[in-house]
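Asks: I've put the structures underneath this note.
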Structure I
Amino acid sequence: MTNANQPQIAEIIKEVQKAVQGCDEVIRLCVVALLADGHVLLEDAPGLGKTTLARAFSVALGCTFHRIQFTPDLLPGDVLGGSIYRQDSGDFEFRPGPIFTQLLLADEINRTTPRMQSALLEGMSERQVSLEGTTHHLPQPFFVVATQNPWDSEGTFPLPESQLDRFMMCLSMGYPDRSAELQIIQDHRDGQPLENLQAVVNADAVLQLQQQTRAVRVDESLAKWMLEIAHATRNHPEVTLGVSTRGVLTLYRAAQSFALVNGRDFVIPDDVQALVIPVLAHRLVSRGAATEDQRKLASAVLTEIMSGLAVPV
């Protein structure tokens, strides 16, 4: 099963790497989230390629793409759409907003108010939007890549726990090393590298890969191990809000996808260990930690928990 999938997955990664240098692990984890039918939050300073990464994925996947620039004055209707009156027919017609796409870039999501942030919740969880008593289904696949400025940037609003919990992973691209940065400069000398990308799969192929991900086997001992990790976060003295049941299920699905991306149809402990921090750290609320220290302390707590639990054989 997995051998047939490997060329497609490798082509997606290779194509995105043409436009985004020095972020191979982030690209790989984004593919993991995509195949697990999850969403990604990229947290970094401006100018490090977050938008380019999202646009590169949309091209490589052959999917429709919309970008929403989040600002303090943005309204839910600007994202979800709404009904307009048609004089010729005397009826109201629904005009879908930019959320009705296959790959949505929610740019600088923490520059808008919590009310506006919550407008995305139903779409991210249920793949549908309910407006004026009517349910509108979103296109499939539906993959949200959101970017977030650092906590101390001017005009930012912290994402509430309910919003953070909808993201499968929280990742940081970081500054590229010198050789990668030099390559970026050279690639942009003659234009925008995105212009040279092409679709290597299509939406139907992505849906098939997502279906194959669900078939990856997870031994019961590994499932119990994931539960032990979650329960340990709920009982840790430094944590006020531990991993929810949704968080455990998300880790389970991400592990299936990670195994598939690595050419296996079964999950091993290494898959879970590689995903614990990117999948769970942003779901923890640490006791007494300032906003800027939350993620660091959560990562330290998870590292401590993992070192104290026996790895399944």
Structure II
Amino acid sequence: MSLKDYWYIACESRELREKPLARVIMGEPVVVFRGPDGAPAVLNDRCAHRNMALSLGRVTDKGLQCGYHGWTYDAAGVCRFVPAQGEGARLPRIEVPRKPVCEQDGYVWTCLGAPVSVKPFGFPHLGEAGWTSFTMQNEFAGSPENCLENFLDCPHTVFVHKGWFRTPDTRQLSALVRRDDDSVEVRFQDEPISPSVVSWLLFPKGKELKHTDRFLLPSISRVDYVFGPDRHFIITSQCTPVSEHASRVYTVINYRFGSVGALVRLFFEPLCRRIIAQDVDILRDQSDNLKRFCGEKFAHLETDLLGLEIRRLRERAERGETAAPAPLEREVTIRF
């Protein structure tokens, strides 16, 4: 088992229409397309004939046709038609490697190895009655580890998102960190609500905030802000690794806001896009500096609640370690 044995989002379902899509996942070029029956398929993005990118071809009633000589492949990657040979010609068994594929929650998922689970991760409460949702897709100039730590890191918000999401607050609070074999979470206790555009527009006055940050293997972050059964915000992001310094991130924002949920989206979605754009910028700057110094050299303190644990869990998965790590639980005093 390795990180290649997990499901990753290749594209949004709505992106995949009549044309094939080129994607790179963990450095491996693949092509995503819909066969004549409308079902998605994922193949290596290289024709077996002359190594042309199949993503530059087109989809016909026979399958995915290479744009160079017209060799055509079905969803299993088997070559079914060579125009130069003519209709009905007997062909040797020629194949392009295929990948497992699954369509769920409005996304096309794929796996570069043997899937560790039958189904991909399910986005919480998506499509449920009483919940409103919207999605985003962003390209980050950062590794999955650096992206995931950013999404789950509170101290940076008072600098990168100052006034938008948080403002500096010297009051201390407790963070309870728990880790198991495939996830790590932080539950914040007695978290003060600092003045910001987000708190002013969305947070109810006088209600206790329950805030939880979670990482789930292989590359999923989930942030919950709960003010009771009728006010709940969930921000879930799935990072599809592209290369050492690039990730494609698919984010689902799901929330309960009573009968005015659809109206709230009119200002909540642009606000989320503004804040995520700030993270795109800061991770680009971080990545540029990592390239200048030819690699990472991080210092870690106990108030870096999740970064080191994310790296440890992902490294264990990459090494294929099956024995569960020793459970971890610690309480940290932190200030935002």
Structure III
Amino acid sequence: MDVAFRGLEFRRSGHIVLALPELTLASGRVTAVLGPNGSGKTTMLRLIASLERPDAGEVLLGGRPSRADRETRETIAYAFQHAAFLTGTVRSNMDLALRLRSLPAAERAGRIEQAAAVCGIGHLLERNAHRVSGGEGQRANLARALCLRAPVTLLDEPLHGLDRGTREALLAELPGMLRTFASTTILVTHERDEAMRLGDDLVVLMNGRLRAHGEKGEVFRAPPDRDVAAFLGYAVLGDAAIRPGALRVGPGEFELAMRVEGVGDMGTHLEAWGRAGETLLRAVVDGEVPARGDEVTVSAPSAAVVRFPPVSGPLATAGEGVEGALGTAHP
């Protein structure tokens, strides 16, 4: 089931929180909604679920307007950022969500067992839901939403607050869970690696506005403007942006000068950091290790460099210091 926004505006205290003139999220795909805090990501989910009403425009679920009615409720499965459980066991909390959809007991039991197994919480089903750890609670929260097998599944920061080990495990396992139980999935995050690892498509929101939308690799490789590039981790220098991880110390296709401020052992490689103009850069060290204060050439493959139209005004003035640092872009 696709999810479409048509002329949508949502305001709070007179200020626009989210504006989506025209956007369709494709059926059967995982769309990662990426943006900084306060960009309207959670509001977008709440509008889809009809927990909020837009001030203008509408949300369409498979062509039907989202409303606060039974049909919309049964179309949506929603895992909130902070898992909230009623008194009772993990099993009883999962069962309640299914009973509210009038599913027979045998089917409810089968769905609970399967979702619990896939989410790795089979051993927790008889435990008091208020006595599980943070990571266990997030898995139970996901299992409760996924066992509904709804046409549209909404995940709000599904890896929020987890320790690194649990987060990495769920990052690896969640795509399989979604393939098994979900149809159309929309998840929000402010972490680029989560969006890239979990999503098929990418939506970038900034200040409540849609800044980019498309297949995740296309958006990442060709950000539409400097702000989106910077948020995606690119080093932005005037009219050029360099893909994260692409810079190396030494000559290459796209070169610039960097004043070294330090070198660190990252475990898998050495990394030098410093500035070109006012822009902080990080570059992998493959050969001779530079010293603090050295001016070195750093480079990236041309394919890792995105060019933007020339800027004018204050931004151009701010970028003047970069011009002297830019070296040669070799064909």
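Only the coordinates and a few stated rules stand behind these numbers; no lab work does. What you see is a predicted model; the values in this text were computed from it and never measured. Cβ atoms are built from the backbone, for glycine too; each structure is taken alone.
Asks: Out of I, II, III, choose the structure whose coordinates give P(r) over Cα pairs in 5 Å bins from 0, in percent, for residues 60-227 alone equal to 1, 7, 12, 15, 15, 15, 15, 11, 5, 2, 1, 1, 0 when calculated.
Replies: For P(r) over Cα pairs in 5 Å bins from 0, in percent, for residues 60-227 alone, the value 1, 7, 12, 15, 15, 15, 15, 11, 5, 2, 1, 1, 0 is produced by structure I.
Asks: Now a separate question. As an exercise: percent of Cα pairs over 36 Å apart, calculated from one structure in I, II, III, equals 19. Which structure is it?
Replies: Checking each candidate, the match is I.
Asks: Here's a follow-up. Work out the source of -8000 here, i.e. which of I, II, III gives that when helix-only ellipticity at 222 nm (-39500 (n - 2.57) for each DSSP H run of 4 or more, over all residues; to 500) is computed. Please report the intermediate quantities before stating the final value.
Replies: Values: I: -13500; II: -6000; III: -8000.
Comparing all candidates, it corresponds to III.
Asks: Ranked on distance in nm of label points 7 Å out along Cα→Cβ at positions 92 and 188, which label among I, II, III comes first with the largest value?
Replies: Checked I, II, III; max of distance in nm of label points 7 Å out along Cα→Cβ at positions 92 and 188 sits with II.
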